[in-house]
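These are the structures in question, set out in turn.
Each reported figure results from applying straightforward, stated rules to the coordinates on display, with no laboratory input. These numbers come from a predicted model, not from an experiment. Cβ atoms are built from the backbone, for glycine too; each structure is taken alone.
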Structure I
Amino acid sequence: MKAFNRTAAVSITAVCLAGLIFYGASKTETNQRILNSSQFKDGIFVNPNGVRSQFFTAETWSTGKKFLFEKRIDPRPAEGIPVVPLKTEDWTNPDPAKLRFAWLGHSSILIALEGTLVLADPVFDRRVSPFTWMGPERFSPPPVTAAGLPPLDVVLITHDHFDHLEQPTIMAISGKTALFIVPLGVRNLMLEWGIPAEKVIELDWWESHKYKSITLTATPAVHYASRGLFDFNTRLWVSWAINGAEKSAFISGDSGYFGAFKTVGEKLGPFDAAFLKIGAYSDEGTWRAMHMTPEEAVQECLDLRGKVMIPHHWATYDLGLHPWKEPMDRAVKSARERGVLLAAPLQGQAVDVAAIPELDEWWKRVK
């Protein structure tokens, strides 16, 4: 197991370096909307609380050494995890009276809200990497492929990292997607990939777009962006609020915990469903400032006035130093202590928010 972990760590490090040097060799085109953004300063986007991320730091290399040389406990399941195949017919013509969702692994979430079908951060390939042969590998096959998805009204992107924005998937679903809504700067990437310009809307923080009966608002997050060495923070990162006439949902994307979530809850909440990141965290340093802990995610749910918390960004790829089960164990413990209703469905399992199933700690049965 130790040899496997070291091999995986070398692979991850190589992917990061190779992706930085070769894949992202061109800087995102800077347009007037970016230049006018309050978040864009001195040529890059910045976090509201002053947290800065840089690749070449002592903290980054210390983390890399832990991946490479320290023995890790259960970084991934030995035999994969259970997955429920997504049935396309169950998501065609969704009931406008219901709010339903399916977590598709990592941060990919399918939401049917007031008859509108929204997909966030679709990532289905075997590896999250600029290469098909190297990089963090999925624990189990996804519950659906890009080809198997139903027709989509809106695809939301939270930021440009490979585990949230997957070029082959975006290109594959373009024909069945009415609209892509993305953070400032990401539109340029989509156009480079051949996505029709009329299908791509980009938003700054607190900007909204109305689609049918729902309003989609780009809300703040604390994170960073890059797909290569020369495009660091040239694209924005966001969380998303989805507000219908009767139902609402929130998607955190990747973020550290900070005070703006309470503002989001006051302005746009309460939320019937809060999809919040719990994995790939650290308990200290800059990494924690941009990747909230499970306990902070529970606090975020309270700040947002979320009625049910649905964890994501876990149990799909080995992207943190913690055991793969630990994020959910910590989230469940904190939720119980704080009185937060938590749902933990299997990947691909359809859930009606009006009938949240009793918590089944299925991950405890996985070896």
Structure II
Amino acid sequence: MPVFKRLQAERFDITFACTDDDDAKFVTNQNIPCFPVKISRKISFSDLFAAIRLFRFIKKNKFKIVNTHTAKAGFVGRFAAWLAGVPCIIHTAHGLTVHEYQKKWQSKFYGFLERWIARRTNYFVAVTEKVKKELIKQGVAPENKIKVIHNGIDLLFFSPELVELNKTDELRHLWGAENNTIIIGALSRLVPHKGLEDLIDAFAEVCKSRENVRLVFAGDGNLKETLQARAENLGINDKICWLGWQTGVPEVLSCFDIFCLPTLREGFGYVFLEAQAMGIPVVATNIEPLTETLGETAVFVPPQSPSELSGAIIKLIDDEDYRKELRIKGLENVRQRFNQENQCSEIVSFYNNLEV
């Protein structure tokens, strides 16, 4: 929405197409025209109908620029825009369509589709240098067609000063945390590639030597029952709080003493920067792009290494000064490098220099 508003101020006419009804309502209430179109995450025959609807809509409105996001909707949207003869088609790459955790046939198939649609794409916006390098490496786009613009964090929303202390105390008490309890928190979809099994195993090790600790999962997903069973088998379920899906993200993050998410892959890693914006020290896996976005402002451990993860958590539990140091570094990192105002300015400049 901040990007839309800035572009409107620069006299661009903005129309938003999306699949989510809540997003559509929110955008419409902000006086942005919205076109609802259902595009599922999985490839299906219905994608053809979505492409046809988008094609007709784009053709009718004679858009000069179409900017798509995400892998699946990005393909369908660009295909429709190409059929409609849009002069300038842009795709914002938040992550990689092809990655190491896919089966070989999936990588080949998705790679073929991505390269095919890329030849019908005028420009790419990569949210990190890592994404840019991979787009070039995989033969999706040449360097001169890619612009790196980091995602930005809304520092008016993710601000420690805006969360009332009483609210933080209330939530911590609700989670069964005493004043001296250290809360290790993860805010994530409960899905396999987030490394949450490793976090549970690491927390079990932490519990063997540290008493006043709790692990809080904020999020939902198809792995929840499996994770709960794992925690039950390890005898630590009474020290874990399962919050489910949360809307008050700043309030939840403000209650954590340590944010920890040992993910196996990330496109950008918004939530790590949101945690830093709330003044929470971060433990992450040393994967790109997290090593790029977090740099020396977080504690890094190798992926799928519960023993090293538990060691990093224990070090932070025992060293309050180190936690304070990471808080300061994290806040500086977000405010200087990932301020949403900077992102909006770069996007506006990019759009103003397009040849359409």
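Comparing relative contact order in percent (Cα under 8 Å, 6 or more apart) across structures I, II, the highest value is found for I.
Have a look at I, II and say which one yields -7000 for helix-only ellipticity at 222 nm (-39500 (n - 2.57) for each DSSP H run of 4 or more, over all residues; to 500), as calculated. Here the read-out was taken from I.
In this comparison of I, II, the computed figure 0.40 for FRET efficiency 1/(1 + (r/R0)^6) of positions 51 and 227 (r between Cβ atoms, R0 = 35 Å, to 0.05) is attributed to II. I have 21.6, 66 for Rg and Dmax of the Cα atoms in Å, calculated from one of the structures I, II. Which structure is it? Source structure: II. Here FRET efficiency 1/(1 + (r/R0)^6) of positions 123 and 251 (r between Cβ atoms, R0 = 30 Å, to 0.05) has been calculated and equals 1.00, so which of I, II was it run on? Of the options listed, only I reproduces it.
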